[in-house]
Structure I
């Protein structure tokens, strides 16, 4: 475990500790930003497999226009949904589901207009959580 992992663990703990609740919402794929890079071989391999799975059904998914929870469960099964915090209106940081997010962006362009159903965590005052998630992004070379 390194400083990036510790910062992520602390940020996720704050998300769950400070959240006022969560809601299923559909958002544009390209409004979602990963919180960390994929730099472990098992995560990279899982992402490659997800890209293959998405490519096989790309046209069918484009017709649907959205990766709903049901579609995600079928095409990109995982133990959890993609979980996000709104950084600002129209921009979200995904703290869970980064591999799926990277795979979707590999297969769909912004012009495709794909939407993704996510679990958005809500806060009365999100500044502290957003600051922590942005710190994790910075530690991962993202911004």
Structure II
């Protein structure tokens, strides 16, 4: 399998800003530092914890300097400590002014990270607004939590 550094550099070959050679390696090392894995470049992916594998995924996604970052269930399966770390990483990216689209079922993360959210059910939008408003929406509650008469 690929090393951590090879995984991150693979993301730099594609995307908005393509890099090659030493420039790409240097940028990949900087991204690993940024996501909290400064010394993991030579490790095998299989040697990493789940949260550290997620960090590598994030670094790989950032390696192409995307204008919009899509995180699809990136926080799924994390324990509470890892979730806190993951949210902090996303908050850091958000503070840099990066546009982030998050597909997520971890409500704590949605409340913490999102200014606005859209809820879909069976492919159709059923609510849009602030996390607070959307999570209190009757249709959202019906679709995701059920009702007493269901």
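Values quoted throughout were computed directly from the atomic coordinates according to the rules given, and no laboratory measurement underlies them. Since the structure is predicted, the reported quantities are computational estimates derived from the model, not experimental observations. Cβ atoms are built from the backbone, for glycine too; each structure is taken alone.
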Structure from which 0.55 was derived, FRET efficiency 1/(1 + (r/R0)^6) of positions 6 and 134 (r between Cβ atoms, R0 = 41 Å, to 0.05), options I, II = II
For structures I, II, which has the highest computed value of mean count of other Cβ atoms within 10 Å over residues 38-45?
-> II
To which of I, II does the computed value 3.1 (distance in nm of label points 7 Å out along Cα→Cβ at positions 70 and 110) belong?
-> I
Assuming 62 is volume of the Cα convex hull per residue in Å³, for residues 22-61 alone as calculated from a single structure, say which of I, II it is.
-> II
The value 44 for relative contact order in percent (Cα under 8 Å, 6 or more apart), derived from one of I, II, belongs to structure I
Here FRET efficiency 1/(1 + (r/R0)^6) of positions 46 and 126 (r between Cβ atoms, R0 = 30 Å, to 0.05) was calculated and came to 0.55; which of the structures I, II was it taken from?
-> I
Rank structures I, II by FRET efficiency 1/(1 + (r/R0)^6) of positions 14 and 78 (r between Cβ atoms, R0 = 25 Å, to 0.05) and report only the one at the top, that is, the highest.
-> I
When volume of the Cα convex hull per residue in Å³ is calculated for each of the structures I, II, which structure yields the highest value?
-> II
